Structure P
Amino acid sequence: MKIAVVTGASSGLGREFALQLAGQEKPDEIWAVARREDRLRELGGRLCVRVRPLPLDLRLQESVKTLSEQLEAEKPEVAWLVNASGFGKFGTYRDILPEENHDMIDVDVKAAVDVTLAVLPYMKEGGRILNICSVAAFQPLPGFGVYAACKSFLLSYTRSLNQELKERSIVATAVCPNWTRTEFIDVAKEANAPDAVKNFFFLAEAPDVVRKALCDSRKGKDMSLYGLPSKIQHVLCKILPHRFVMALWNRIRH
């Protein structure tokens with residue numbers, strides 16, 4: 001049995017990845033992981049392939065253990081892994097509660113690594129891993145610092161992993177979109193400083209981001225950038241000192 005494992009499948013980019021993988025790749029089954037079981041079952045009703053809803057909270061280590069146990073029990077071939085679970089909170093060190101920081105790190109970083117390591121024994125030549133990063137990974141972001149640091153970690157990890165997996169002919173791609181029209185921004189505002197970031201320029205559409213990411217993954221790229229704004233930001237963050245980039249960010253975020 002050839003499957004796709006998609007975390008964060010109940011909304012946003014994760015949901016869109018499940019939709020497009022079902023339509024283009026047609027795996028035998030999609031294992032859809034997220035906390036909201038009702039959303040997963042609704043997704044299953046829309047797809048043309050079987051969906052196995054796995055209502056798991058990836059902040060919790062036992063959730064990764066549950067996924068590992070199901071993989072061990074059935075030993076499927078995982079053709080696609082999409083780590084799309086994640087969230088951010090707007091605010092400075094004064095605004096974000098310690099438990100919110102812990103949850104961001106646990107979901108955005110720890111769960112992505114743990115799920116990847118759980119899935120890799122079941123991937124064969126031609127397998128694809130897509131980790132949802134962000135253009136936030138390219139530089140420090142005051143007022144969004146923990147999230148940006150998490151995505152910086154995930155970007156570095158994914159690109160390193162891609163090199164390590166070349167001997168197995170498995171591709172790992174870091175997907176780095178700009179602001180995208182999903183529930184992400186609304187969730188990020190559910191904090192003590194919802195106005196820490198007010199301006200969201202060049203909003204991308206989730207179907208376009210996912211379509212480009214899948215195409216880049218097939219081409220063997222270790223990073224996927226959708227749209228000219230993301231590409232410009234990537235270049236500027238490589239050539240300009242980060243203190244200048246942060247100063248520009250502080251001007252435009254309000």
Structure Q
Amino acid sequence: MRFATTVRLAVGIATWVLTSTSLPAAQTNVAVAANFTEAAKEIAAAFRARTGHEAVLSFGATGQFYTQITQGAPFQVLLAADDARPKKLVDDGLAVPGSNFTYAVGKLVLWSKMPGLVKGEDTLKAASFAKLAIVNPIAAPYGAAAVEMMKSLKIYDTLKPKLVEGATITQAYQFVETGNAELGFVALSQLTGPETGSRWLVPQELYSPIRQDAVLLKTGAANEAATGFIAFLRSPEARTIIEKYGYVLDGQS
């Protein structure tokens with residue numbers, strides 16, 4: 001089929017970009033979901049070391065990036081926090097068909113800087129706290145997952161008045177870090193340093209898997225750095241970094 005041939009050709013070009021040392025350096029603008037900040041920085045550094053190409057990273061909420069891209073923002077690659085918006089960009093004609101894939105599966109954590117405060121779902125059911133941080137559930141999948149799990153436990157209506165919304169998962173983390181909220185829902189990837197406070201890794205059965213997809217935008221289809229970065233994201237080197245930050249790779253449980 002013509003489409004399959006095109007995809008194989010694109011993969012071949014991307015692989016050649018990764019292995020060639022004679023190509024001049026290129027640059028690509030990559031929109032990155034905020035939860036993937038530290039992992040993306042390390043991957044971009046490894047990508048530059050391997051290829052000489054530079055990935056210029058911008059961090060934010062996936063919903064906001066989707067809106068910006070539809071309005072002509074100068075990105076060539078999107079690393080989203082969900083799988084819906086990359087697919088929608090393909091459907092909208094703004095991304096390369098067949099280029100979207102799951103690069104990571106995120107994990108939701110209830111976290112507090114206070115040792116002993118978080119004791120699983122009982123902490124939420126007792127509701128003996130003033131503020132609970134969460135990222136905007138409309139703009140960010142981690143917020144949507146948090147709302148879904150609270151509804152699964154039938155405690156959302158009780159906790160809704162206590163919710164403090166951040167525009168990004170980074171801001172939700174900062175609410176807890178600065179003490180503006182006693183606890184909050186964050187990404188496991190944000191807690192990969194020395195363990196502090198108390199935490200609960202929310203069981204997967206309480207929310208839908210947070211499948212994070214990457215997609216090559218049509219503005220990057222002819223950009224060697226963009227196609228190379230998408231290819232590098234699938235490499236063993238990048239996948240090792242992704243796992244290091246607490247993500248599950250696609251196909252794992």
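Bear in mind that the values in this text are calculations on the coordinates, not laboratory data. Keep in mind the model is a prediction, meaning the values are calculated, not measured. Cβ atoms are built from the backbone, for glycine too; each structure is taken alone.
Observations on the structure shown:
- Per percent of Cα pairs over 25 Å apart, for residues 80-191 alone, the highest-valued of structures P, Q: Q
- Source structure (of P, Q) for relative contact order in percent (Cα under 8 Å, 6 or more apart), computed value 31: Q
- At a computed 0.20 (FRET efficiency 1/(1 + (r/R0)^6) of positions 64 and 120 (r between Cβ atoms, R0 = 25 Å, to 0.05)), which of P, Q: Q
- Parent structure of the calculated result -13500, given that helix-only ellipticity at 222 nm (-39500 (n - 2.57) for each DSSP H run of 4 or more, over all residues; to 500) is the read-out and P, Q the choices: P
- With respect to mean projected area of the Cα convex hull in nm², the largest value across structures P, Q is given by Q.
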